[in-house]
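Each reported figure results from applying straightforward, stated rules to the coordinates on display, with no laboratory input. These numbers were taken from a predicted model, which means no experiment stands behind them. Cβ atoms are built from the backbone, for glycine too; each structure is taken alone.
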Structure I
Amino acid sequence: MQSKYKRIMLKLSGEALAGEKGAGIDFVTVNTIAEQIKKVVELGVGVCVVVGGGNIWRGREGEGMDRTTADYMGMLATVINALALQDSLENIGVDTRVQTAIEMREVAEPFIRRRAMRHLEKERVVIFAAGTGNPYFSTDTTAALRAAEIEADVILLAKKVDGVYDSDPKKNPNAKKFQKLNYIEILDNGLGVMDSTATSLCMDNKIPIIVFGLDKPDNIIKVLCGEAIGTFVGNI
């Protein structure tokens, strides 16, 4: 088994960590994800992870709240998820570091690009938390930004849905799944892959995106080895 990529950015939504619970952290799900990441590391692939925080807090839930405050709360939620994933990875022998865009030295390293690159050289998994450290930017944008900074070959966008559809497959049983898309199609049609800032960053830096579901075991490995699951977004 051989990976097509040498270094990946894995973007996990907060909802993915909640599993069937729908909110909070489902540790059975987290442990399953950690086992998949371990297999990727064993293939000799450098792994970076960005986690969302939607299972704990979403900024839009703070109706009437100052947007900046709500966004900072969301950033802190991603740190909780990052620490949970780090703990799960280290319990199965995967050396892991969490780096945060907001300094909190007692629990994680501050984000320093050179240090992150050094961790990758030592085959450590690096989890980026607290978004970009700025309000008004999503964790999708964080994934695109960090992927460019650490020179990732691809962004793996792990979701509860198994790809990109022309409408919500949960509401429309006839929704059409796309196999391949280019960045402009995502932007022009407002397809819910990543937000427009993140998509534009990927387009400008020529970073492909693969959107796939975490519903089946070893999907991350299957994507890395070139199996045609999910939706490929890039220059096609």
Structure II
Amino acid sequence: MSMLELKNINTYYGNIHAVKNISLSINQGEIVTILGSNGAGKTTTLHTISGLLKPQSGEIIFDGQKIDRVPAHRITALGLAQSPEGRQIFANLSIKENLDMGAYLRKDTAEIKKDLDFVYNLFPKLLERRNQLAQTLSGGEQQMLAIARAYMSKPKLLLLDEPSLGIAPILVGTIFKAITEINQLGMTILLVEQNANLALKISHRAYVLTNGEITLQGASSELLSNPEIKKAYLGS
């Protein structure tokens, strides 16, 4: 069953046609990756899904509901959360306060406590430093917090924008392991990522964007061995 479906989406930044006639789908329980170089339209696609940008044409169906004209805050309430590129945590709030902000639309107190325990177990550094201001964390720890904060809204679909960007290599493995564990709980994930090798290893399917258009798609395992992908993204 499709959790998300984009049908012939066109999105512009001013006069720039950034996303061109994109159609893609994500099924319940999948990790789907969008690959592409800088400027390919990956973040624009995520912003269009989450309502931060409005498509000029096309349809977006999320969990059976058309959302391409729905305001961003209402899309969040429907069960879609984004961990943005550059993390964008609340620097002057504590780690715990950031996580509380993630859960602010929820009323299920007992479940919130369980989810808090889960993210602290996933990222023990956040538990150790829960009373520190978020700005005191390293880049990798801030990325953990951004993912954990998005998870705390308990979305049906989690959008992750470049989770490995600017992160020390030693922490990248921790973050990708966490993404896999979140998915194993049943959460559907759309992952935008420049580290094609890691992204394809943990995802079920992938789409490749080039200049705003989908140029390749298929099972991640097949794309890992695709000569074009190897040449463009895997350094071989």
Structure III
Amino acid sequence: MTVQDPVDQHLAELARALHGPARVRRSMLREARDGLHDAVAAHRTYGLPPREAAVRAVREFGAVREIAPLYQHELVARQSRWAALLLLVAFPGMTFGWDLLWRNGVGWDTSPPPTLVVALARLQDTASFLVAAVAVVLLAVTFLRAAPTRQVAVLAGLTGVTGAVVCGGTGVLMNLVNGPATAAMLVTKPFALPAFMVSALVCALVVRSAVRTLRVAATRVVD
């Protein structure tokens, strides 16, 4: 029976306890591994056998139940930061992109659009602005040392889901209400369909990021 190295065993337990952005998680574990190996090497220079040096290094590093919450706190903060940054880029970006396309002839040929469509467009613009404003605040908060990371993550996730549903939903409704004009636009405007596809993709990415953020926020490190 092969006896597992104490350092590898400790790192495996730590890895199982952590949830969050994969790249940051890997970086944390790599730094922990390097630190443990350095500690083992230091103990070996004082004449300790390999296994005893590894056991002592692990003991000095700290139990998983003690150090995992610290690592998880940073993972939640990083996930919240990326989620907020995505919101800040995605929603103003979609608004600006569609405005640019509209001004360059990629739009409905009917004028003026129905009253309901105008109301939905205003709701969509307002929602995009509010999401971006909330994202700015959340992004700033993630850089505070005493930030309530889980609460920020929950707000970022809920803001993303709400923004995607409201803005995506109003977009679908606008095009359904103005169905004939939308159909004509898709046939006569080459950039219309790619623009719709990009918007749908952005909304999907926002929802995916929001769900991940909510899951990370719900993670509890247990003994």
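If FRET efficiency 1/(1 + (r/R0)^6) of positions 133 and 213 (r between Cβ atoms, R0 = 25 Å, to 0.05) comes out at 0.25 when worked out from the coordinates, which of I, II, III was used? That value comes from structure I. Computing distance in nm of label points 7 Å out along Cα→Cβ at positions 13 and 157 across structures I, II, III gives 2.2 for structure II. Looking at distance in nm of label points 7 Å out along Cα→Cβ at positions 53 and 93, point out which structure of I, II, III has the largest value. Largest value of distance in nm of label points 7 Å out along Cα→Cβ at positions 53 and 93: III.
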